[in-house]
Structure I
Amino acid sequence: MENLNRKTVAILATNGFEESELSEPKKALEKAGADVHIVSLESGEIKSWNDGDWGKTYTVDKTLDQVTQADYNALMLPGGVINPDMLRKNKDAVSFVKSFFENHKPVAAICHAPWLLAEAGVLKGRNITSYESIKTDMINAGANWSDEEVVVDSGLVTSRNPDDLPAFNAKLVEEIYEGKHEEQTA
């Protein structure tokens, strides 16, 4: 088990994230020793989506205007349909995501979360997977899409859906443990 002591990870989310896609990676990161912050657009609480309806609420640790990528070793993006669709319309959220790529830090995105990566313009030439319904969006953003449980490309970890969480979480922890990544050359 990798030791992520002294590593800090941001989970960027807003209302409508898939509950297991935030709670399970958060637990895996904390179990590995990481300090995990839920970062959102506004303070207070954000509400999850679970089994076709609203689920539990989670406390926001930091707002987007309080943090920069320099505060974190890595970024994790949970899916759901509503959450990434709302975030990709927010220029500060998109800039925050892009800054992790500019600084070669690990980023993990599951399900519909790669929509945010497409909006940030960071997918050209990258190997990824995502929820199948956004496959065309990913290809149009320049990604090499494949239907796999988990895909890792130079610090970018992607998975398709909650069924992939065990593999996703393992690779997420591993990539953060390994640290900064060199810029990918196409």
Structure II
Amino acid sequence: MPEYKLRTPLTDADVAPLRAGDVVFITGTIYTARDAAHKRLMALIDEGQPLPFELAGSIVYYVGPSPAPPGRPIGAAGPTTSYRMDTYAPRLHALGQKASIGKGKRSDAVKAALREHTAVYFGATGGAGALLSKCITAARIIAFDDLGPEAIRELTVEDFPVLVINDSVGGELYAVPDRKAAGLE
């Protein structure tokens, strides 16, 4: 599989060549947000209020990290299940978000939004939160501190490893192959 090194913020030109199964190493700034934070982001958008980060070109990581141990910017930072954000993701992609990182399958509405807005869904390895945290060089809460682990954080990452699960042309790593067409039946 091809490997890519991408620096945030992402552009259409960064995202368009990516295909399901490609390995990507991300360097730059990504943002954390889970269900409760997404609900609050939607409220801010509905009220015409400024968002805590620029959506255009952004990557949102679905994670609620553990507390930082001494000398580290963050604790374990493994992905959470993405479908809980599927209600919100199409709207955020329409506003410029270029990628999300999580685990598990996405809804048809999210996959359609990825195609329509030249965006991708990356998968991070579940159960590898301690290892993934080693790629995070800085972390700070930028919104919704009262949500604790689910507050929105700005993370600085270096060579953060992900796989393209859903690409911008409809490819899906988790797709079930047509066994008959592939000559397997």
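Where a number appears in this text, it was derived from the coordinates with a stated rule and is not lab data. Quick caveat, the model's predicted, so the values are computed rather than measured. Cβ atoms are built from the backbone, for glycine too; each structure is taken alone.
Give the label, chosen from I, II, of the structure having the highest value of distance in nm of label points 7 Å out along Cα→Cβ at positions 86 and 110.
On the way: I: 1.9; II: 0.8.
When distance in nm of label points 7 Å out along Cα→Cβ at positions 86 and 110 is computed for each of I, II, structure I gives the biggest number.
Suppose distance in nm of label points 7 Å out along Cα→Cβ at positions 62 and 150 works out to 1.3; of I, II, which structure was it derived from? Corresponding structure: II.
Given a computed value of 3.0 for distance in nm of label points 7 Å out along Cα→Cβ at positions 6 and 22, which structure among I, II does it belong to?
Values: I: 3.0; II: 0.8.
Source structure for this number: I.
Where does the value 21, 19, 17 come from, among I, II, when semi-axes √(5λ) of the Cα gyration tensor in Å is the thing being computed? It must be structure I, since only it matches. Could you tell me which structure in I, II was used to calculate distance in nm of label points 7 Å out along Cα→Cβ at positions 70 and 174 as 4.0? It traces back to II.
Here helix-only ellipticity at 222 nm (-39500 (n - 2.57) for each DSSP H run of 4 or more, over all residues; to 500) has been calculated and equals -5000, so which of I, II was it run on? Derived from II, not from the others.
Sorting I, II by FRET efficiency 1/(1 + (r/R0)^6) of positions 118 and 158 (r between Cβ atoms, R0 = 25 Å, to 0.05) from high to low puts I first, with the largest value. In this comparison of I, II, the computed figure -0.46, -0.78, -1.30 for log10 I(q)/I(0) by the Debye sum over Cα atoms at q = 0.14, 0.19, 0.28 Å⁻¹, for residues 30-93 alone is attributed to II. Between structures I, II, the greatest calculated value of relative contact order in percent (Cα under 8 Å, 6 or more apart) is seen in II. Here the criterion is distance in nm of label points 7 Å out along Cα→Cβ at positions 14 and 134, and among I, II the highest value is seen for II.
Taking distance in nm of label points 7 Å out along Cα→Cβ at positions 78 and 126 as the criterion, the largest value within structures I, II is that of I. Between structures I, II, the greatest calculated value of distance in nm of label points 7 Å out along Cα→Cβ at positions 54 and 142 is seen in I.
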